[in-house]
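Alright, structures below, take your time with them.
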Structure P
Amino acid sequence: MSGTNVDFAYLRAVVLEESANVLDLSRDYLFESRLQDLLIASGLMTLDRLVAALRLRLDPALRRSVAETMTIKETSFFRDSSPFDLLEEDLLPGIIRNREAARRLRLWSAACSSGQEPYSLAMVIREHFHQLNDWEVEVTGTDISQEMIRRARAGRYARREWNRGLPSHYRLRYLQPSGDEWEVTPDVKQICRFYQCNLCEGPLPLEKYDGILLRNVMLYFPDEARRQLLLHVYRILRPDGFLILGSGEQPALPELFQAELKGSACYYRPLPLA
């Protein structure tokens, strides 16, 4: 049985409650296709039965699974190449100079989906910054979806996944054949770690970071959820660190972040508190 408008409205409310993502009603048709596997795995089989089970609120994991399934997971290696050019040519060299005494570099890729963005960061580091080979380097990837984190940790990708955006010389150096897929090489994997994280509920990272990529994450967040997340980002970003958002996003807190433009790429520096 297909869902009714009432069912779709309730499912949108569940996604909002569990992930702070606002789904437009014009996309209600996606519930049918995206939740199909979940309906089968849960034994509920139809959307109306799923909604009835959700209304009972007896299974928090089922509610989270609905939200995880409906969140956008679009990603690719070196997605929107200009931020990676900026990192290679300007941001990372500056941070590395400032960290020569501590010899430690920490980056966070929020909403990393199946891991291509953190691995892209790690590839840039391995390819262009050999002086970091004996540093403590960590690229953290987080995502709301447990399945995406599982895939990120495995670091295995089909041809169609690495064929989007990954330059050929990076593929030759940092991917190796593994059955029908290609796997990220150990030297790249060893500096990446992944864990599940709901950006609107936490627990959020508490460590200090030199750079944070929060790209195309907050587009569907309500204003207050966006504000709270950016406040946390400000608290854990080092004073000389950088924040990179999606090309169509801007911070809701201009009193805390200063926009900087380098060529076609934009990033944000934390401002000192008044």
Structure Q
Amino acid sequence: MWAMHPFDTATTLEPVAAGLVRGRTDAQWANMVGPFGGITAATMLGAIDRQPERTGEPVALTVNFAAPIDDGAFEIAAEPARTNRSNQHWIARLRQNGETRTTATALFGTRRDSWSDTEADPPPAPTPERVGPQKSSEFAPWLRNYDMRIADGAAPSDVSQASEDSTTTLWVRLTPGRILDHAALAALCDVFYPRIFLRRGRFVPAGTISLTVYFHADQRRLDAVGDDFVLGRARGNRFGGGFFDQSAMMWSRSGELLATTHQIVYFKG
């Protein structure tokens, strides 16, 4: 009997009514508080993607983590805010017990042939084979779903490892392997630990409040990646007042920019 991939199990949604689906959290994707933000982002995108009115492919997604998601069932309401000739705007809300826990906006678009160029360059890094497999982290259950190979900027173990540079470069893919799509790519954009850990040289209470992903690759280009590793680099930009932002880029092994992402994170200490 064919077994569903753990990623697809965690993002499974059941239609309830027009514009309304129901899902359930999965313990395999638990974070320190609630589910891994990346799996929530993927689920929000999936709730929109399955709507019969949806046109085009994902171009942008913003997810706002308004409150912790409890273990158990939830529902997502999704509605198109406006449909234009080449793009479509969506609004979605994840609710539990009548309360909004997560909100999202998404832009879907019909891509066309046009002039193109990429000004950014992929970061220098040894191949994932040279970096080699690394010991699975026990920090949170969701990490076991990824083969993550950090080339530089590993999480610090004590304050002596505090750094003036918050950059981390890594290779990452789902384990077991799974063909890349936009939902999986959205989740990959959130695999980086909070940059404040590296700057301070220790773990401090921190959590993402808002995550935005810009998708530069259509599904044809994602199919070319297959289940191979994706190269990511993340760094913080400004820390202060209990908040910081961090940016990241995700690249294919062949050097194609797949997505850029930005998030704002709260922290204490």
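I have 4.5 for distance in nm of label points 7 Å out along Cα→Cβ at positions 20 and 228, calculated from one of the structures P, Q. Which structure is it? Could you put the intermediate results ahead of the total?
Values: P: 0.6; Q: 4.5.
Checking each candidate, the match is Q.
Given 34, 23, 15 as the derived value for semi-axes √(5λ) of the Cα gyration tensor in Å, which of the supplied structures P, Q does it correspond to?
Of the options listed, only P reproduces it.
For the read-out helix-only ellipticity at 222 nm (-39500 (n - 2.57) for each DSSP H run of 4 or more, over all residues; to 500), a value of -11500 was computed from one structure; give its label from P, Q.
Attributed to the structure labelled P.
Supply the structure label, taken from P, Q, corresponding to FRET efficiency 1/(1 + (r/R0)^6) of positions 116 and 220 (r between Cβ atoms, R0 = 25 Å, to 0.05) with the calculated value 0.75.
For FRET efficiency 1/(1 + (r/R0)^6) of positions 116 and 220 (r between Cβ atoms, R0 = 25 Å, to 0.05), the value 0.75 is produced by structure P.
Quick note: the coordinates plus some simple rules give every number you see, no bench work behind them. Here the structure is a predicted model, which is why all the values come from computation and not from measurement. Cβ atoms are built from the backbone, for glycine too; each structure is taken alone.
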